[in-house]
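For reference, the structures are reproduced in the following blocks.
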Structure I
Amino acid sequence: MKYLKTLLAAGAMSLASLPAFAQQDITWWDFLSGGDGVRMKALIERFNEEHPDIKINATTLEWGVPYYTKVRTSVAVGQGPDVMTYHLSRMPLGLEENVLDVISDDDLATAGLSKDDFFPAAIAAASDAEGNLHAVPFDIHSIVLYINKSYFKGSRFLDDEGNLTGIESLADFEEALALAKENGSETPVSYATADDGSTYRVFFTLLKQQGGELITDGEVLAGDNLDKAANAIEIMTNWHKQGWQPEQAEYPASVALFTSGKSAFHMNGVWEVPTLVDMSSKGTLGFDWGAVQIPTLLGTTATWADSHAFAIPTGKEMSPEKRAAVMTAIGWMEKNSISWASAGHIPAYKPVATSDEFGQMEPNATYSSLADTAVYDPRSPIAGVASPVYDATINIISPAMHGYLEPAQAAQQVKDELQSKIQ
């Protein structure tokens with residue numbers, strides 16, 4: 001008995017001398033609310049369940065300027081998170097502020113990823129001028145054209161399968177708007193004409209479809225880009241004059257115009273797809289709908305886009321084990337992004353975007369072609385979400401298209417206003 005007690009005591013001492021189970025805790029920040037927030041929380045919960053050795057401790061902060069200000073100040077004092085969500089359109093400002101660490105090829109390998117796994121436009125937007133990666137793209141989200149098919153039955157704008165067809169120019173699109181008006185549409189194309197983000201995305205798409213550039217080499221609307229900007233504003237102004245778009249519509253009102261059946265088209269982000277899918281499944285929508293890539297109206301196929309991405313802040317000491325855990329989490333999120341796609345997004349990770357499962361997800365699969373022609377905001381600290389570019393849109397472009405400024409005058413004011421912001 002004494003021998004047994006001695007043996008047990010020795011065994012206990014031996015076990016006590018073994019290293020303790022080391023769980024890696026990851027401090028995670030995001031700005032995701034609404035449906036995006038619900039989906040991300042579910043992904044984090046699944047990750048934590050499947051990885052007992054890693055725990056993501058997530059905090060959701062206020063979207064926009066407050067979030068990016070918090071990132072900047074926290075990094076400055078070495079108190080940033082281990083990983084954070086980041087808009088790729090904010091990448092230039094993040095690089096200027098030196099808040100984004102480099103993510104190396106070895107980091108990607110730890111995550112089971114490589115740059116070739118992602119769409120080139122997203123990787124380019126996530127990289128600096130030297131090609132160093134500073135974030136891992138999670139999705140591509142763009143504006144798309146939502147369609148109420150009831151206004152086009154029997155017309156040349158629907159094919160035999162009920163798909164939108166025959167819009168290959170601005171003249172075609174405006175013909176469709178006029179037809180929808182004749183068929184009883186109150187506002188044939190709705191978007192948030194009193195909202196900086198929505199108005200900017202339509203304007204930027206029209207500018208890029210002319211081959212235009214907003215900012216080149218630190219100059220705003222250089223050369224003939226000024227005329228192209230004026231033309232984009234003139235097009236939007238004409239839609240207003242014709243009564244085809246709503247007057248000073250806030251974001252919720254613009255969505256309601258479409259979901260209530262008053263608008264034949266709706267230009268908005270892919271993030272409204274879940275709203276329409278849900279209403280359609282409940283039988284509360286009242287019409288057959290679809291969503292497609294913004295048609296090529298002005299000669300060049302291009303659509304405003306941005307990406308949610310994962311980034312690692314600079315200035316915070318991180319052990320190799322912690323960094324490996326962070327990259328493991330990022331890799332897992334990418335490989336499980338099919339559930340994120342249900343929010344309307346296109347996965348930036350091509351193995352998911354080209355999977356059979358995503359191919360059956362509609363209307364996402366229909367408009368996913370835009371991933372190859374997506375255009376991101378200019379590589380400038382004054383561009384991107386919640387930036388001076390958005391301010392200029394609501395203060396200059398929106399009043400112009402409502403008749404308070406001539407398009408050429410508005411384009412010049414945009415140029416002058418934004419040029420003054422560039423150091």
Structure II
Amino acid sequence: MKIQAINGFKDILPDNAGLWRRVEQLARNIFDRFGLREIRMPILEKTELFTRSIGAATDVVEKEMYTFADKGITMRPEATASIMRAFIEHGLHVRQPVQRLYTIGPMFRHERPQKGRLRQFHQLNAEVIGAAEPHVDAELIAMGRMLLDELDLQASLELNSLGCPACRPPFKTDLIHYLEQRLEGLCSDCQRRTHTNPMRVLDCKKTSCRQLVLEAPSMLTALCADCDEHFQAVQGALRNLDITFRLNPFMVRGLDYYTRTTFEFLTTDLGAQAAVGAGGRYDGLIEQLGGPSLGGIGFAMGLERLVLLLEQRDHSEHLGADTTDFALVSLGTTIDAVSLLAHHLRRQGCRAAIDYSGRSLKAQLKQADRARARFALIIGDDEWTRGEAVLRNMRTQQQQPFPLSGSPEQQSQRLAELLRSQPD
């Protein structure tokens with residue numbers, strides 16, 4: 001019997017990995033522009049980290065975590081809690097009051113696999129820790145918007161505020177009272193959530209529940225003066241940056257640590273409306289985990305969903321496919337000389353491929369085409385004898401002689417210069 005991948009865990013094959021790398025490289029570039037630095041955390045954490053931060057009554061903790069109960073450890077279901085743990089453990093705030101951090105990597109949740117949602121999934125996470133100003137919220141949202149724009153992906157931005165520990169409790173009391181009067185019409189999950197996590201009922205995707213909460217109390221009308229002032233300032237800062245958004249009082253994040261500003265980037269290009277990125281402010285989380293009283297805000301974007309959107313694009317092959325600069329074709333007894341030239345081309349920063357099998361010219365050129373080579377350099381015994389190889393442009397099929405004069409290092413320099421002079 002063949003051993004296959006576990007359901008919900010997907011291989012990323014070489015033909016597709018280039019597109020993943022394209023997204024990751026662009027994300028790193030944009031994060032760098034905004035002054036974020038990379039942090040890498042372990043996949044396994046103490047289970048208590050997630051129960052204390054995410055919330056014991058959330059779906060993630062109750063139903064979705066991969067936990068080794070006898071060891072008290074869990075495979076991380078999200079990144080923010082892990083980043084906060086590292087931030088506290090290593091006293092990063094002592095080195096610099098405001099930390100701008102990002103991480104890219106896999107997360108794990110046991111839920112039903114579907115399009116764009118796997119049990120091992122990958123996220124881009126960005127966090128700004130130690131800053132409470134509303135302009136920081138807008139700047140972080142603008143960074144997410146910039147990433148989507150530079151990937152040329154269409155997504156709408158929805159915005160909400162979840163208040164703070166001062167204004168949220170009375171709102172929850174009013175919401176519970178409203179939901180109790182409609183309990184029989186709610187789905188079984190929302191019936192359970194009504195008393196354990198009532199705000200999650202507002203975000204239920206089932207049509208029957210969505211209809212019942214249309215007239216529910218809104219957090220936006222229950223904000224305290226400080227939260228309302230903060231939220232108005234965030235909206236003003238976004239308008240100043242020319243970022244379009246829509247207020248959505250029903251948007252509730254699935255993790256308990258969120259406060260004040262929350263947001264989602266939504267697309268309709270994956271079938272049903274789906275979030276490609278989401279985040280919010282988590283003032284109080286660091287203190288809750290035993291650290292200093294500092295605010296923070298962050299977001300995550302799902303790599304699987306970003307890649308799916310790009311794959312649906314006409315030019316996704318151009319975005320993601322790997323290319324080769326030079327395919328070196330050796331014919332006859334020239335393999336050692338061609339191998340040395342390939343080595344020096346790589347030292348010049350060129351992507352060079354060489355076929356050691358001794359196959360025919362036709363077969364090697366076919367392989368060069370599959371590798372999306374820009375040029376093929378053909379060196380057979382005849383070419384070696386007369387000191388002149390054949391350089392073929394694989395896109396135009398035009399050929400020109402290339403002199404094999406000078407050392408292999410000098411030849412590679414000339415080829416690299418020729419490559420740089422050509423348009424992409």
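Any read-out appearing in this document is the output of simple, stated calculations on the displayed coordinates, not a laboratory observation. Just so we're clear, the structure is a prediction, and the values are computed from it rather than from any experiment. Cβ atoms are built from the backbone, for glycine too; each structure is taken alone.
As an exercise: relative contact order in percent (Cα under 8 Å, 6 or more apart), calculated from one structure in I, II, equals 16. Which structure is it?
It traces back to II.
When mean projected area of the Cα convex hull in nm² is computed for each of I, II, which one produces 25.0?
I
Assuming 2, 9, 15, 16, 15, 12, 8, 6, 6, 6, 4, 1, 0 is P(r) over Cα pairs in 5 Å bins from 0, in percent, for residues 229-324 alone as calculated from a single structure, say which of I, II it is.
Going label by label, the one that fits is I.
Thinking of I, II, which structure, once mean count of other Cβ atoms within 10 Å over residues 45-52 is computed, gives back 17.4?
Derived from II, not from the others.
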